[in-house]
Structure I
């Protein structure tokens, strides 16, 4: 049986040897925000924020231009603290999110986005309101190298071939224990002026032989 551990780089060092934190898929979650300066808000090391704080430090929308979310955090339930993913977003960084597999897989692992835990719908605005290519959620595989400045990435929504991220660069199933890397960002289109909390499900999907 091949297991998966998802990790985030909790440093500003773009290296496979940086300090990575394991994500608990049952209790941890991600927060995307404008962020705050100093403690007591939405910044690294702060306590898990209330809805009031999330609203106070929400991303500032633009009536014309697209806005890239600037701050990405892991809400670490075991510590009750926010852990910033410093290299995430529109940055030319490689070792940001790591998908660590303990053995071989029968299919190539792929990153998907859905609007519910049943993984059968992508109708919310953040995932394009049913139009996958309009999804705000973008990701790019970085196992083989840097993504490039202002990388575009794949819009994530559902399980369609053009809207999932093949984490092994399209090279197929894994033959043994492997660590795959990717980066992720959210780009909110210009003209979207309705604030709200969006809670898509991000899932790494793969099959095994046992």
Structure II
């Protein structure tokens, strides 16, 4: 099995961000809007643009909202996240990317998060390794639609069915599979029961690194 490109999701795949996203969501929702925040809603909807996640959070709680409220929630949440986050890149990713580049693969980052969140966490040297970076706003339809991954394939000048996707959430898996790509899921934020649509499920990045040669060998 050999691929022409490997695409990484950001939150929970490239970097361990969820421990800082969830408290930021909780603070904004509970302190400013006064209803209980349910973390699992964010985990299950991870990958969507943040404004879409905010919409689901309000709808699940039976709360009224306007586009202005959703935009405010996202702006406040992201500001808190960037101010407080101590998230780090999963260290195995550096070696995985190096293996991919050595094998001649294109490398992409495909996320529903905003570009400023990506730049706040990833070092410039790592950003320079990506042949394509797709973020919130780059496509009309975000995950779970296939558009972000299709766009990444186009930018890398490869066919979607020759691409490998690394994901950690059901909507991201759905997006990758809908684009015709092979998907590996990591159990960084959710258990296997939520990841069954992936082609392969690995426990963590260490297991991914140990097995990546099967997918990117020359």
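No value in this document is a laboratory result; all are computed from the given coordinates. Everything numeric in this text was worked out from a predicted model, so none of it was measured. Cβ atoms are built from the backbone, for glycine too; each structure is taken alone.
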If FRET efficiency 1/(1 + (r/R0)^6) of positions 54 and 182 (r between Cβ atoms, R0 = 25 Å, to 0.05) comes out at 0.20 when worked out from the coordinates, which of I, II was used?
II
Calculated from one of I, II, FRET efficiency 1/(1 + (r/R0)^6) of positions 86 and 142 (r between Cβ atoms, R0 = 25 Å, to 0.05) reads 0.95, and the structure in question is I
Value 16.2 of mean count of other Cβ atoms within 10 Å over residues 94-101 was derived from the coordinates of, among I, II, structure II
For structures I, II, which has the highest computed value of mean count of other Cβ atoms within 10 Å over residues 22-29?
II
Parent structure of the calculated result -13000, given that helix-only ellipticity at 222 nm (-39500 (n - 2.57) for each DSSP H run of 4 or more, over all residues; to 500) is the read-out and I, II the choices
II
Supply the structure label, taken from I, II, corresponding to P(r) over Cα pairs in 10 Å bins from 0, in percent with the calculated value 9, 36, 37, 15, 4, 0.
II
